[in-house]
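What follows is a set of structures to go through.
Laboratory data are not the source of any read-out in this text; all were calculated from the coordinates shown. Keep in mind that what you see is a predicted model, and the values were worked out from it rather than measured.
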Structure 1
Amino acid sequence: MEAFDMELTKRMIEEYLKSSKKSKSEMITQYCDLTHVRRATAVKRFERCKNGNVKSKVGTFKKRGPKKKYEQIHEWIIRRCWELCEEISRIFQI
């Protein structure tokens, strides 16, 4: 989020939390017009702000997928084993 978007979200969140469903919809529409984002994005920003997590999206993503099982040293050892296996197979092919 840009600084303007964050500031606007912080200012609107108190009124957003107190308002009715119809008022919330109107507020989201106004927010979308001002920030040029889709409704789904605006709702996510308000939900994130409601939970107290108002951070920029840059650098806050967690890495997806399974965690690494091997460290750099393990990768080096495995690579070296593969290289040795290739050398052994070349020797015995003669």
Structure 2
Amino acid sequence: MAGKKARKYVVARNVAWRLVAGELFAITPDGRQHHVESPTGVFIWSEIDKGRSERAQLLKAVLAEFEIDPKTAAADLDEFLASLLSAALISLE
């Protein structure tokens, strides 16, 4: 659809998080703790934090960084983003 702006993923404002030794540790306001140790997951989180957060941008970055076929990368990216959304670690703007 022409003129429609792509939605961006953003780190939820109320999430406390840190990258430690290449792993992500996050806590939501309700006290739930989350740990991401997958290099791909940590990479995607970092890209979102840097503002490269449209799905197409994220997929392009993953394909450039990791040796993975586009179909698998897209499916894995969608699954990971859905899990972050479900855990209220990220939101869509």
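Tell me which structure, out of 1, 2, gives 21, 12, 10 once semi-axes √(5λ) of the Cα gyration tensor in Å, for residues 28-83 alone is calculated. This value belongs to structure 2. Rg and Dmax of the Cα atoms in Å computed as 26.0, 82: which structure among 1, 2? Answer by label: 1.
Here helix-only ellipticity at 222 nm (-39500 (n - 2.57) for each DSSP H run of 4 or more, over all residues; to 500) has been calculated and equals -13500, so which of 1, 2 was it run on? Computed on structure 2. Looking across 1, 2, the calculation of relative contact order in percent (Cα under 8 Å, 6 or more apart) that yields 35 traces back to 2.
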